[in-house]
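Heads up, there are several structures right after this.
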Structure P
Amino acid sequence: MKSEKSNLFTPLKIGSLEIKNRIVMPPMDQYSAEDGFVNDWHLQHYAARALGGTGLVIVEATGVLPYVSSITDEDLAIWDDKYIDGLSKLVNAIKSNGAAAGIQIVHAGRKCESVKIDKIYAPSAIAFNDKYRTPVEMTQDDINEVIDAFVKAALRAKKAGFDIIELHAAHGYLISTFLSPLSNKRTDEYGKNRAKILEEILRKVREVLGKDYPIQIRISSYDWKEGGNTVKDFVEMLKPLEEDKLFDSINVSTGAVTSDGKIIPYEGYQIPFCRELKQYMKVPCIGGGLLTDPKMANMIIRNGAADAVYIGRELLRNPYWALQAARTLGIDVPFPRQYEQAKR
């Protein structure tokens, strides 16, 4: 939706999915899983943000291959059918409390910190920094295995009942390192066309999930380092994929592709990149960056700089941010029946 009348609490369509407002909880790792399974912490944590009025709750980065895809050994997993039951309970905890449920699926690539595997993988044998292991440069067989793993993970996410999946193509994890010229030094087709692996994953995921199942991608739209990607690079890489309807929305982040990018953070610091990308893309673009002020978040929607905002750390501090934002803005939204007295 791009109407000038839209505000923070106007419903938003992402493909076939309608979320009740423009407030998105982005994936934030909880480092609380044992052997990849959902536990009571996850159920309480995500349910609370749904109860607090958030429109779309996206579950943390969830690994698609045993341990090599995990950011840490305390992350959630989706590389086996045995995880579906726990994830289904998590979906129910979110949706029964009023939010749409999403999940981010990931391969950590050269930023994998698991101690359960000996080798980590990346497009090129370049370590993230001297505190990380040097990855093995991936072969075609390695790439094929990753593509297949994302497809199977997407099917499990759909079976678990998630309303939308997000492919993690940001922050220096595997897909992101293929996309960036700072980390992809290959001379084969995956180097000449840095978006090739993302396209191959999206095409196969779209094929198995169907044309109506919502797919979102998260990108680092600016590398914060000379020679890295800019928004215009992403426009060039993503427009053909958008035209083929391979994804339905973009979660616009920046940075973390390298450890020495000179990020300049301030409240809403990612919004200018979202605004620029929106000028070229037709799908909804979600922006944020240390947002805390409901009036600022509302203005971002009102002036069309983003179609929705992601509220991260502030939702960790305050699960009820969305309900409080509605009161601040003087917008009447339903409260949980048990909390209705708090509207007065």
Structure Q
Amino acid sequence: MRRLTTLFPSEFLEEHAEELGVVEREGKLQIPVLVWALVFGFAAGESRTLAGFRRCYNSTADETISPGGFYHRLTPTLAEYLRDLVEHGLDEVAAPDTVDADIERFRDVMIADGTVLRLHEFLSDEFQARHEEQAGAKLHLLHNATDETIERIDVTDEKTHDSTLFKTGSWLQERLVLFDQAYFKYRRFALIDENDGYFVSRLKENANPLITEELREWRGRAIPLEGKRIHDVVDDLSRKYIDVEVEAEFKRGQYEGARSLDTKRFRVVGVRDEDADDYHLYITNLPREEFFPADLATLYRCRWEVETLFRELKTQYELDEFDTSDPDVVKILLYAALLSLLV
């Protein structure tokens, strides 16, 4: 309780609720008690229903609220308010002094990822899924592994591609971004490089860039790779590592109604998985002089931080089990779960 009231003092909760118009000026709703009820309701587990949240609220509030009165207050404005609290809490719990020696070379290490939350089928118009007769929301996170916090949260329908929510720009300078294959785009990688940022991504199976140079010499009768395409030769190799420069072709952004073709050189690294008898292939712009293939594989394992976060949200907070057909309630419960996780 002390941690909760430190993160979200009553005065702050009341003032921001009034700014957004969450409560009526003469209304009897106690907004701090409502926030605490939502957070403790998720933490308790057995109270994770609208009726449970109302009971939790009524057990503490000066005046009780009827079921209808409680539901009437679950509005889009309340969802916006809770999102603001999540962003406030993220700033408060960041821990910038926990930088690992392996990543101190970067200003920040960022991880972009998303996860699907299955919803009530009646929400299929609001939260379109990839398959008919289903509804699905997607939670997109930009996780800062250096500061141990989340830089950005987006909630969309399942059909919205993760890739469309990642914006390039000057904010990338000296930052390293770790991507899964959902974000794979040569143009994105080029823009990160041109903004003096860094990236590591798994190489897609259908991406087959041309090898322009081998960055590591092999003794004996090693298969020459220069002038070949990576996926055309990778199955014939048995070396422990692959380390090559590749050239990729892509379309630039639209300018005056046209999109020009361009090329960019990146680095592709392969680390052999002896158990699976194949390679984990990564594409990056990190220099070989500072990062050997094994270093890239170690860096990429930082992505497990956000995977663990998603697993906790889905198991401990049961985000895949929202039994409501109200889209605003979905967002309210999602932000309440994130608040509980923060506390």
Output 13.8 (mean count of other Cβ atoms within 10 Å over residues 5-12, calculated) maps, among P, Q, to structure Q
Note: P(r) over Cα pairs in 20 Å bins from 0, in percent at 26, 48, 23, 4, 0, derived from one of structures P, Q, originates from structure Q
Note: distance in nm of label points 7 Å out along Cα→Cβ at positions 21 and 61 at 2.1, derived from one of structures P, Q, originates from structure Q
The value 1.20 for Rg/Rh (Cα atoms, Kirkwood Rh), for residues 229-276 alone, derived from one of P, Q, belongs to structure Q
Ranked by distance in nm of label points 7 Å out along Cα→Cβ at positions 221 and 245, the structure on top of P, Q with the greatest value is Q
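FYI, it's all coordinate maths here, none of it is from the lab. Bear in mind that the values here come from a model prediction, so they are computed numbers and not experimental data. Cβ atoms are built from the backbone, for glycine too; each structure is taken alone.
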